[in-house]
Structure I
Amino acid sequence: MESPRLVFQQPNELSEGPLWDNRSQTFYWLDIVSGTIWRARWDTAAPVPESWSPSVRVAALGLTDQGTLLGALEEGIATFSWGRAPTFLAQPSFDTERICYNDGKVGPDGAFWIGGKDRAHRDPIASLERVRSGQRSVVETGLTISNGLDWSPDHRWFYLTDSIPRVIWRYRYDAASGSISDREVFADGSEGPGVPDGLAVDAEGCVWSARWGGSQLVRLSPQGEVLTRVAFPVSRISSCAFGGADLKTLLITTAKEDLSPAERRTEVLSGSIFSLNVEVPGLEPFRFRNK
């Protein structure tokens with residue numbers, strides 16, 4: 001396998017939330033710390049990133065069936081167009097002094113699945129919510145830092161990371177009801193190094209897991225076995241998403257957050273965006289349906 005390639009050298013503190021729009025061939029990502037949304041059109045010879053700061057923390061992004069963006073903002077779940085004010089669909093159901101939104105993704109049911117995290121990174125007080133048609137339901141509780149989530153290609157399985165215990169959970173997914181059940185450990189992170197963070201599932205049902213602090217991206221089989229490790233020149237690998245016209249390009253976000261001054265001088269590319277060419281493609285992103 002090829003080595004990862006630097007795509008955009010970025011000053012971002014916490015690049016996260018990678019999102020591919022297959023219709024417009026556009027890649028989106030976030031700098032959560034500064035509250036900046038980035039995008040770059042991929043159908044040009046030399047993509048140039050542009051940014052927009054909605055002046056509010058955005059934790060995760062999705063696409064809607066109307067062609068707009070969907071986001072987990074500090075004030076709640078909202079839809080919006082680039083540069084426009086958001087239209088809120090649901091407010092946070094938790095104590096925002098202790099908990100905030102973290103990672104999220106639109107599911108095969110057309111709902112937005114969004115997890116929370118304990119701001120102190122200590123207690124299992126966060127939950128995973130499912131939002132659609134103005135209705136919100138809690139589908140999992142007892143999480144500390146709800147992170148990478150995705151579905152198997154046949155929609156039988158749902159994956160969810162909780163980063164503090166270093167576990168990727170696997171659940172049975174019921175497409176008819178949009179519910180999950182029968183939680184089991186898919187990978188416990190003991191293969192290390194690093195902490196499981198964002199993830200993406202490919203067309204073979206293998207899970208690509210970003211490893212925060214581990215300088216690597218790991219590909220796991222549908223049985224949870226490590227198949228591939230890809231090393232990076234930075235330590236904080238935060239998430240990944242499949243992109244490109246053939247969905248054979250993994251787009252990877254990284255971060256500077258929590259690096260010491262000495263580490264920042266050494267890891268000069270931290271916070272930047274990398275890509276990795278892979279043989280097995282990803283899956284097209286699902287789109288939010290509010291009705």
Structure II
Amino acid sequence: MIKNTGLEYEELVKRVYSSIAKQNKVKNINIQHNIVLEGKSGTKHQIDIYWEFSYLDITHKVVVEVKDYATKVNQEKIHAFKAVLDDIAGQPRGIYITRTGYQAGAKKYAEHHGIQLYELRAPTDKDWEGKMRNIYLNIEYNIPHIDNLRVVIDGEWVKRYCRQKGMPVPEHLDLKALSNIVYLYDNKGNRLMSIQEKINDLCKKNLNGMSGFIKEEFSEIMYINTLREDIPRVKIKEISFKLSFNVYNDKVEILGDDIVKFILKDVIKDTVKLIGPSMEILNKARNDTKV
């Protein structure tokens with residue numbers, strides 16, 4: 001919430017314009033807050049924000065008048081601001097910013113003299129009319145759970161391998177390893193995927209939440225590495241496991257007031273920029289949004 005304290009509001013305006021300059025790749029040369037400039041007449045003027053920036057190798061000078069009034073700005077205030085602009089050397093552009101808006105005479109006078117008028121304020125309920133303000137999501141997601149993983153080894157292949165190597169056929173062939181470091185290989189020795197990746201692939205085919213026994217029989221010759229020196233790889237016939245799902249429910253709230261912190265309204269063009277918590281422009285891709 002923007003408090004009605006002049007200096008705090010001026011600092012907010014400075015932060016917003018500094019952020020806009022960075023996002024639009026404008027090179028800030030000089031941006032000062034609450035300074036005094038001597039006019040051509042010798043009169044000293046208190047300037048809320050003085051801003052010099054370079055765009056397309058052209059230096060622009062801007063004087064920003066920031067007033068945190070409780071009522072709409074009248075024409076006399078804009079007329080006085082115009083007099084200050086005329087007295088400052090270099091023909092700076094003028095921007096007037098308030099949070100409460102402008103009277104019709106002030107808007108007409110500013111438009112005639114090329115003074116930009118803005119409102120910078122927190123969004124109100126009226127700003128959200130006809131727009132989606134909050135999003136509430138009830139999310140249900142299933143986390144697969146694997147039990148009784150079995151990799152069926154081709155016993156006849158193991159016997160032939162051991163005989164060829166002149167080694168005894170083991171009664172048991174134990175393999176203890178993480179499923180993400182045991183890999184499937186084709187007949188040419190090409191590594192295809194890990195056992196874990198194969199499990200994930202089979203689970204994806206059963207994302208309808210149906211629990212049950214999952215099995216894949218390999219029609220082509222398939223091997224796995226064993227991490228053993230005596231039998232570094234073995235031929236397998238199939239892989240199977242019991243698949244079940246743990247169901248979780250979660251609620252997500254996306255609140256518009258947490259996303260849109262400020263509205264910067266161009267009063268002359270009747271468009272707005274939506275400003276986020278970090279002073280970023282939220283609707284930059286679409287340029288300004290018509291009110």
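Values quoted throughout were computed directly from the atomic coordinates according to the rules given, and no laboratory measurement underlies them. Since we're looking at a predicted model, the values are computed, not measured. Cβ atoms are built from the backbone, for glycine too; each structure is taken alone.
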Have a look at I, II and say which one yields 2.0 for distance in nm of label points 7 Å out along Cα→Cβ at positions 19 and 275, as calculated.
I
Among the shown structures I, II, from which was the value -500 of helix-only ellipticity at 222 nm (-39500 (n - 2.57) for each DSSP H run of 4 or more, over all residues; to 500) calculated?
I
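Ranked on mean count of other Cβ atoms within 10 Å over residues 67-74, which label among I, II comes first with the largest value?
Going through I, II one by one, mean count of other Cβ atoms within 10 Å over residues 67-74 peaks for structure I.
Among I, II, considering only distance in nm of label points 7 Å out along Cα→Cβ at positions 123 and 147, which has the greatest calculated value?
II
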Given 35.3, 108 for Rg and Dmax of the Cα atoms in Å, calculated: source structure among I, II:
II
When mean count of other Cβ atoms within 10 Å over residues 163-170 is computed for each of I, II, the largest belongs to:
I
For FRET efficiency 1/(1 + (r/R0)^6) of positions 91 and 243 (r between Cβ atoms, R0 = 35 Å, to 0.05), which of I, II scores largest?
I
